[in-house]
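**Student:** There are structures below to look over.
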Structure 1
Amino acid sequence: MLFTSTVAAISTPPGKGGVAVIRISGADAIGIANKIFLPKGKRSIKDFPRVQMYGDILYQGEPIDDGLITYFNAPNSYTGEDVIEISCHGGMLISKKVLESALIAGASPAERGEFTKRAFVNGKLSLTETEAISMLLEAESDAQIKLSREKSRSKLKGAVNEIREALVSLLSSVYARIDYPEEDLGELSSEEILESLSVIYERLEALASTYKTGRAVSEGINTVICGKPNVGKSTLYNLLVGENAAIVTDIPGTTRDVLEKSVPLGDVMLRLYDTAGIRGGRVDAVEAIGIERSREKIDTAELVFALFDSSRPLDKADLEILDFIKTSPAVKLALITKCDGEWALTGGSENFADSIKHELQVYDFSGVLTISAKEKKESSLKAVTGLVGELFTDEKISIGDDAIISSARQNSAVLRAMEFISCAKSAFLLGLPDDAASSDIELALGAISELDGRSVTEEVVEDIFAKFCVGK
């Protein structure tokens, strides 16, 4: 993948602001900058890399704004090419005029993520680092920021490099055994090769074990709140979202459709769905559609919050919901609600809650919590957050400090490498020719090379950069 053009784009969000930044990258960045920017004091842009210079911004030779220019010389720039950044006043029209001036001067419009793509192609970033930057741009939680920051990216890059170097070293020894079987040029015996393969497998296994946490943080968990009507689903939804996003009334069937929102809960990101109350009997056409959508969301959920009203015993509607979610492969949590108000003060809700807890023991729940989403919001939220964190993250992993894989692509590469290493071990144990084992080690090396982008298809690269904005 070669880049022969010089590209330009506005790198700040559209709209009115204090400052807008126009970024130019490529071999002719300096030439274009000289046509559209006139520094004060007659200084040469090229002679002052990484120094901001004040001057006039030109459009076809005429000043249209004053601003700052910074030159980042290759290869010491974000893209690895000559890069120019021009800061102008942040009006929509003026920033577009500056970009247009750069295009008239010879630049081409940058595509989505093209600056970062150039950084990847020029060896400034690995593919895992690129994915982390993409996550940072889309970050919705503090945990996602931690997972995206440079320290975390470096940890993953280092772990991948160690595995790759171990595979290269092992493969070279196996090649020596194959090419010169009579001269004993292989540094490792069969027993030592098996030991090396076991060590590499353990490293891959340790990396694969981080995906559960990484995915929960980066991609999020499809989570459904379900229960019969008027059991407190929308109240819980509002508590988790942190605002009154759902209408709450005492009228059964208030929620007619599925509400959805991405919500950080501790370190875990929830793709949260508040569903219509599921009930039998006669309902109008609109509510029937809402109930059907609720069932569809439960079918595809990874986490289900099943709600039960503490002010009354389990009834037929509750049992129908329990039967429906029983076959779901999702992690299921039972939340006993409405443990507040006058009913709680009389001790009635406590008695029913204990009874409900006892009855729920026969169902496959990963936890049962008694919550009060109205009067004990903080403690209820803390309890739910803690339990979800225990179920979907590994407390031994320090987010931001440890090497963590966080995408399905990364996980697939690690799992395939593990499979090939396992096949190589089997080949040695069965006494097969070294060629058989070397083929599997080569495939494992290929999988790891795909992980960090050393060997990856252009389709994969394009898919990753399609998620970026123009200007990054």
Structure 2
Amino acid sequence: MTQLKKSEKLSRRQFGNLTAKSAAATFAFQFIPSRAWGQLTKPALAGIGAGGRGAADTSGSSRAGFHVAALVDVVDAKKLQNSAGRRYQSMLKVREGFPQAEFFTDYREMFDKMGDKIDAVTISTPDHHHFHAAAAAMQSGKHVYCQKPLTHGIWETRMMAQMARRTGVKTQMGNQAHAHDHMRRCVELIRSSIIGKVTEVHAWTNRPIWPQGFKKAPEKEPVPVWLDWEQWIGPAPWRDYNTRIAPFSWRGWWDFGTGALGDMACHIMDMPYWALMPGAPKTVRAEQQGATELSPPINSKITWEFGPSEYTAADGFKHYWYDGYLNAHFDREKWALVKNSQQYSHPDDDVMEGLSFKEFGSVVIGEKGKLFFNRGHNNWVVKPSSHLDGFQWPAHSIPRARRQDSYREWMDAINGVIPSCQSNFIHAGPFTEQILLGVLAQRIPDTTLEWDADTMSIKDRPELKPYIQRPYRKGWEIIV
């Protein structure tokens, strides 16, 4: 098979069946169509993963001014049955909302047919499809809005950031609160030393709210006629269909999701990471309960250790993450997490200083005080409050997003109103790497792992490479 010419599109057959040599050649060039640049008053959009979260991404993009020209989802709404359940039924509303959009169950086919008719894509699939869909989009010059976490694996995230830099397309990760004024203001405050040089960060969530911690896969069930299960599995290892995988519980499978940490940390750890821009962590360590070969833990505590940066103490800082309910267990008969208490993992009282952890999601600790933050509201708190007396409030140094809307910010970047989105892949890539390094640590608990960012490897642990760059199912191989 010969190398593709720049004028050719990457077809589904080529995408799925190229030899390693030809695949490398294909992804070595970057063909940017002229219509990807300049003023696109109503850019044509393809929504990849149109149900569930995709419904919000598609409608949000439409409100921002995109024309929805194509929808891609493994659920064929025309074949959908009443017994499908409400999560699948959301596809009906999406199809009704955009009746003129062409529909596909395979995004490779969509690129084949619509590649010269679309300008941008949203990617709202399960985690394991993010990289493949985004890579196909960026190499053909499409602007990309991709849900968090940016990818399923560390190597994929590094490649996404590199492709974004190389192609110059406008990108945005879907951690929507990144566009909110109060997050941007708190970033500015921390950088202006309102609490002094930072020594610790703590962040937490009550997730998972889906089943995790199971040791054996459920029994095979018949695949519904309206569901393209082959495409749903995509590049991941094959698993027989079961309702305990899709449409909702896939986050509790290592094969497809990244657990509570991957789901929520791109939201909750966002503000502290942005404020500090710490670079790659030196080490990571996980304590956890309930993880298995198939499934992430029921609860965990992760510790990353960082070297110094402009806004941290001279010897660096530590970042702590807490997730899951304490004293919970997986019930196989119910296929559910049973919570023996409503107490979920969180920092101790010395960190919280009397404030309720349920009111906040993170606390940044500096040499002079603490800043408590929740992305969902703008009632941030500084302790001790005396630090506010006579404080010289900094001027805005971060551009504000139009209407505090991540989709409108993406639109403005595409149309040249602003240079780029603030949560673009060049920024979101290293951030997601940190989070996914924690996901890796959950699989090797109670062990301090030394991270070599330059070689993307764990020191003295070559056997962990498949957790960093996993092999893909036949027909989905990519070499970049």
Structure 3
Amino acid sequence: MLLEYQALLDNVALGIAFVRDGRIVHCNLCLSEMFGWPGEQLVGQPVSLLTAPAAELSSPGEKTPDSVPALDTELLLQRRDGSTFWCRLLANAIDPADPGRGEIYIIEDITERRATDASAHRLLLEHQAILDNVSLAITFTRKHRFLHCNQRFSEMFGWPSDELIQQSTDTLYPSPQAFAELSSIARATLGSGQQLDTELLMRRRDGSTFWCRMLAKAIDPGDLGRGSIYITEDITERRNAQEALMRARDDLELRVQERTAELATANQRLQAEIQERLQAEKHIRHLADHDALTDLPNRRLLEDRLRQAMAAAKRSGNQVAIMFIDLDSFKPINDLLGHRVGDLLLQAVARRLRDLLRAVDTVARIGGDEFVLVLPDMHSQETAGETAKRIMTALVQPYLIEGNALTVTASIGISRYPQHGTDVDTLIGRADDAMYQAKQMGRSNYQFHIDRSKE
């Protein structure tokens, strides 16, 4: 029975230790590997051996049974080699009534998750900065409620953004009838997948009205409940200029030339504003579909390309190969040389992958040091295998990054359509599983997905 319990503990993907009187009584294989200590050397050591110099490892105090876990925190811990990493620590007394029986510590390495969270936060701030520096008013709505807007939108309508969020969109229309008419037109236009482009009177917070040009696009025309993006432009000045031009036709012949010049000036200004808006829309669309660091397609665009490849393969009877690539030794480089060097290395890897592939292929970064390739017209498993070998050979060549000669290897998992699945999530998931099999086989190799149900 003890052997069965030990086998169970050693196959858990979390570090587990039994502690009594501040010393480690027993630990599983994952904890030993996580901290770089042989298990037998950890036994009897003080639990403080695992803490970073600035960290303090607490023990759970007295508590009632309904207070589990007694300790749940995130902190820096230290490996045997002195390097530190972020962990989530859960600790609980074995017997709340008898603290002397010891505690159970469960430790999870969350370094990558914290780095991903920080990167996502930086990306969000960058996107917000881009939106706030665009001269057009932009807002995101869902079910007739404001969810987000940029600074220009706030200024145009006189509403602080934090007060506008979650308000009904009818707040900005001069009357319930005007709101109902626009809603009816928008529902029909956006639901058909077209862009709404209209001019209408809108209302500021102080009750004054002004003419706007409104452009809108649904996030998903098949599901309007997912929301829409609206771009609003104040065209009061342009409309006034047009009306003045119409009146000028009835003026004396002497003023015709002056009015014509005013129209030319207004048209030039309008063309400049339209060009700026088109550039802003193009940039926003690109950001929505690409990874900010490498400029490769992100998961959203990857899934769309994979669906297109599967549809083409279904018509032609060909196969599609999906390769899930993980860089084996990226994390130590990132930890040792810093995130800047790590980011430059990821960009260099992305360029090599792009240079290796055909025009019809897709390479995407889906997070961290993970890349996914979609390779249409793969006629056989052997062809996919040769491609994987070529990719591994190219990626292992040294990279010169800020004076550092860096080398990384790759573990590659491969799934194929339609043999291993007929939907996006299944094919990517099975390629991911095959990649982990490659890791277990010693890294720096490739493995195809194996359908265990047919064995």
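**Student:** Using distance in nm of label points 7 Å out along Cα→Cβ at positions 113 and 393, single out the structure from 1, 2, 3 with the greatest value. Show your work: numbers first, answer last.
**Tutor:** Working: 1: 2.5; 2: 5.4; 3: 4.1.
Between 1, 2, 3, the highest calculated value is found for 2.
**Student:** Quick check for you: by mean count of other Cβ atoms within 10 Å over residues 201-208, which of 1, 2, 3 is greatest?
**Tutor:** Ranking 1, 2, 3 on mean count of other Cβ atoms within 10 Å over residues 201-208, first place is 2.
**Student:** Tell me which structure, out of 1, 2, 3, gives 17 once relative contact order in percent (Cα under 8 Å, 6 or more apart) is calculated.
**Tutor:** Working: 1: 17; 2: 21; 3: 8.
Computing relative contact order in percent (Cα under 8 Å, 6 or more apart) on every structure in 1, 2, 3 gives 17 only for 1.
**Student:** Can you spot which of 1, 2, 3 the value 1.33 was calculated from, given it is Cα Rg over 2.2 N^0.38 Å?
**Tutor:** On the way: 1: 1.28; 2: 0.96; 3: 1.33.
Considering all the candidates, the number was obtained from 3.
**Student:** Here FRET efficiency 1/(1 + (r/R0)^6) of positions 209 and 313 (r between Cβ atoms, R0 = 35 Å, to 0.05) has been calculated and equals 0.05, so which of 1, 2, 3 was it run on?
**Tutor:** 3
The numbers here are math on the coordinates, done by the rules we state, and not lab data. Computed from a prediction, not measured in an experiment: that's the story for all the values here. Cβ atoms are built from the backbone, for glycine too; each structure is taken alone.
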